[in-house]
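In what follows, structures are represented as structure tokens.
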Structure 1
Amino acid sequence: MKRRGIVYNSPVVLTFSLLSLAVLLISQATGGALMNRYFTLYRSSWSDPLTYLRLFTHVLGHASGEHYSGNIMLLLLTGPMLEEKYGSRRLLLVMLCTALTTGILHLFLFPQYGVLGASGIVFAFILLSSITGSRSGQIPLTLIVVAVLYLGGEVLDAALGTNQEASQFAHIIGGVVGAASGYLFLPRRAE
């Protein structure tokens, strides 16, 4: 017999969304001190343990309610389907790989800027979604269209110098991680 009522159907995506909201609310209540110290990635000494923590936690931080809602809305649209197809552990691995990859590359390529937000993960999910359901050896047309529209737009914006190169870079790297994950992981079979 199936249960009725509200179900916590996507534990990784929902927990991430709620943690991000808690970080935003607590940070606003503390005047941004929490966000700057723990959830914004910026150049700091490699001997500082918080540098390693921020390589992962910067994806939980958001600069405003609008920034949060824009990212989380897309995560909530794509994430549950991906979590069902790939499983919670694999999706969490995609998120952690995206955070770490964008974080490390950001520190080396854009050390003059701080970065925060889940947009790299959003782009990873968008490209991973466009691959989901494809067969081995095939490249879905949806992947090509999404890559051209989303990533092409980010590359164009970066080339035009819209002063957001650091965040556009996170989008591009997130998309690459998502696409690579789609080809590395086989979707979980329906049970």
Structure 2
Amino acid sequence: MGRYKFLFDLDATITKLEILPEIARRIDCVEQMQELTERTMSGEIPFDRSFTERVNILKKIPVSTVQQIILQVPLHQELVRFIQEHREDCYVVTGNLDVWICRLMEKLGLEGHYFCSIAEVDESGENLLGIRKVIDKSVAIRQIPTPFVAVGDGNNDAEMIGAAEIGIGFGGVRPIAPAVLQNATHAVYTEEKLCQFLRQL
């Protein structure tokens, strides 16, 4: 260990579920959210447009409530153990919002080791006003020393995975997006095999 940095998508990679549909359950918008998520992950809708639409649906929920919902989302525990054992070399690169995921990142021990979209909130910090910046993963990864390994599943992970020395499409939760498969050096479909492979690097 020590040669590579490791970059992980969050939703359906570290988590066992897509996060935004879980938040949407609180306001009974699951179907609408799921449809937008699926169309985004497949590349049918650009990520920035879709993410803005999805955040607009969810922004009425207080920020602290969303943080608590995210803390309850089940995680791939073996992958979490790998990250915590090698946290100095691990980073999360996600489209999700900073104010929503910050407590999960603290729980993982990854403060200062994640790249995400930036929210705009009111003075109380509880009310989400909008999005200040949607992450461009292809830009964010330029801040990571090479060589690196990248793991993800969705269309917006394709450039990150293509730029990696070892790019892994992970299909443990949902089908790997075609763009990811085109850019990946490997495809893995179970958490056990993914962690086994990562530990060999």
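Nothing in this text is a laboratory measurement; each read-out follows from the coordinates by a stated rule. Keep in mind that this is a model prediction, so the values were computed, not measured. Cβ atoms are built from the backbone, for glycine too; each structure is taken alone.
Name the one structure among 1, 2 that mean count of other Cβ atoms within 10 Å over residues 19-26 of 19.9 was derived from.
This value belongs to structure 2.
A value of -11500 was derived for helix-only ellipticity at 222 nm (-39500 (n - 2.57) for each DSSP H run of 4 or more, over all residues; to 500); which structure in 1, 2 was it taken from?
That value comes from structure 2.
Rg/Rh (Cα atoms, Kirkwood Rh), for residues 99-146 alone was computed and gave 1.14; which structure, 1, 2, did it come from?
Answer by label: 1.
Give the label, chosen from 1, 2, of the structure having the highest value of distance in nm of label points 7 Å out along Cα→Cβ at positions 43 and 131.
Result for distance in nm of label points 7 Å out along Cα→Cβ at positions 43 and 131 over 1, 2: largest is 1.
On mean count of other Cβ atoms within 10 Å over residues 67-74, which of the structures labelled 1, 2 is highest?
Structure 1 comes out on top.
For which of 1, 2 does distance in nm of label points 7 Å out along Cα→Cβ at positions 123 and 139, calculated from the coordinates, equal 3.0?
Of the options listed, only 2 reproduces it.
Consider the structures 1, 2: one of them gives 17.0, 57 for Rg and Dmax of the Cα atoms in Å as calculated from the coordinates. Say which.
Attributed to the structure labelled 1.
Match the computed value 17.5 of mean count of other Cβ atoms within 10 Å over residues 11-18 to one of the structures 1, 2, and report its label.
Traced to structure 1.
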